[in-house]
Structure 1
Amino acid sequence: MTSSLVDVHSHFVTGDYIAAARQAGHDVPDGMPGWPSWSAEEHLRLMDDAGIGQALLSISSPGVHFGDDDIARDVARHVNDFGIAVAAAHPGRFGLFASLPLPDVDGAIAEIRRVRAESGVAGFSVMSNAHGVYLGDPRYAPLWAELDRHEAVLFVHPTKPLNADAVALGRPLPMIEFPFDTARTVVDLIFAGVLLRHPRIRFVFTHSGGVLPLLMDRVELFRGRALGIGDGDPAESARIQLGKLWFDCAGTPMPTALSTLASVVGTDRLLFGTDYCFTRPAQVLAGIGEIEKAGACPAGGSWLDLFRRNTKALR
């Protein structure tokens, strides 16, 4: 392995996971054409072709909670044990963001304690909302305390908001609804003061922040003293809090999204991601090509070198 490039936004599925999702009504994921396939062998071939040293695996939307807490705990255990086994079978090539079955807080904390010390577990993963419960909800306070205590990395993947089908006009939900739901849950965290109270949790958000970079000044206007909404701490503006989060570049970062995000939050916490296996190999390679063609990043050097440096700081 000659490259230190780490893919922090990389997915897997299992047959049992897809069966459980379909049993709960997810015949296809979020309006996409169908469920993808995944194998370690195919994934490793792509990684070698793309110059990716390690991929951190996670479960994508719709996550592991389909409406029943007991089933969600079983599904989380299944996918996490599978991911841990994959990491053990391919040392150094795969890691895992272990899935947490929110909104079941007790189940999520139990799963953290069950797998936290397992080799290959790089952090944890949740969706941007769980059946309409966003991450600033007060019921999650014990979860944030647990993650803060362990200085954990938490990968937050977008999913659809409630009633998304009413506004999606039949289009795939990841196209527009996912980027907006990332913004919705980050704003909820800021207004609830979670990021101020738990600064040791290293939150990783996706797709160059979605629409967040365009909204921060407006969010701060509503959050400020004039309107008195949110935590109201003038020393920690919404923009400052946003700059303490981490973001991957999965999706279409060039020529607009990544540079816009960097103009708002700087470059120190930008990471590489592919969204494989939902993004297929040809698209992954094309996306890397666009990043390579983009030239120097604002910090100097190439964007890929920046991602390599930043990943070391995250870990």
Structure 2
Amino acid sequence: MKVTDHIEKANGETLFSFEIIPPVKGKSIQELYDNIDPLMEFNPPFIDVTTSREEFVYIDRDGLLDKKLTRMRPGTLGICASITHKYNVDTVPHVLCGGFTKEETEYLLVDCHYLGIDNVMALRGDAMREQKYFEATKGGHPYASSLVKQIQELNRGNYLHEVIETDNCSDFCIGVAGYPEKHMESPSLKSDLKRLKDKVDLGADYVVTQMFFDNQKYFEFVDEARKMGITVPIIPGIKPIAVKRHLQLLPQVFRVDIPQDLVDAVEICKTNKEVRQVGVEWCIQQSKELKEAGAPVLHYYSMGKSDNIRAIANEVF
């Protein structure tokens, strides 16, 4: 079932969902199951599975460093299939511009269609570690908007090199990212919202926001998006702070502000266990306010760990 259908079926009730990352290659999927199991009691209608782009590694060969391109966390589509089979829940694989040609993207989408996957999250992706700014893969998409366009063309039976007449076209529900505090590369929030509207006009069906820690920024973002004519569901993305270094890491990597009250509460913690509890308590209050305001879904960035997400959900759902 499509994410938008789940939202419509809920009749205004706030739903619970979360996002996981594939295990590093060589690891077992069982650890992933162990972290999903405790969250299934909250009846998530869908689970997102991230995709990692390629990265360079350096291999020592007799004293010489050999630079190789690899993916450290492959298997997104296989994990989606196994989660659907094991838990009977819809999955949302992330589809990236970075690291994929248009042909590779088409093959991935065809495989999703074969597996009966109804939803995809269309993302540009991040720059590689060696890049200061994002650079499009040769033969790939430079922006998420053009990726959305390709997915919609496929939904119409228009493949890259041919048109296929069929009654069994894909009909993907397309999610895209939104940034309550604007994308780090955008000159202004208004400019960023224009880019978001472009994605919606091209066929995006719903939006999931970047993490934020101040609900007012989400409310203002939704209000400005509506004024611009963006009418699709806007799902808040939420992440509980779990370790003290998040105070530096999250603003640096994701360009998000952390409210001073939360900073003060974390800084006085003596252990990361205490930090984790502060993060849970902040996230509970954040979640309750968002639910009270009628957010369609509360989407948690679990990063493969479930204990803090379960503690939050126990108080909210």
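We did not get these values from a lab; they are worked out from the coordinates using the rules stated. Since we're looking at a predicted model, the values are computed, not measured. Cβ atoms are built from the backbone, for glycine too; each structure is taken alone.
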If mean count of other Cβ atoms within 10 Å over residues 102-109 computes to 16.9, which of 1, 2 did it come from? 2
Which structure, out of 1, 2, was Cα Rg over 2.2 N^0.38 Å derived from, given a value of 0.94? 1
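Out of 1, 2, which structure matches 17.4 when mean count of other Cβ atoms within 10 Å over residues 158-165 is calculated?
1
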Which of 1, 2 yields 24, 11, 7 [semi-axes √(5λ) of the Cα gyration tensor in Å, for residues 238-285 alone, calculated]: 1
Ranked by mean projected area of the Cα convex hull in nm², for residues 86-133 alone, the structure on top of 1, 2 with the greatest value is 2
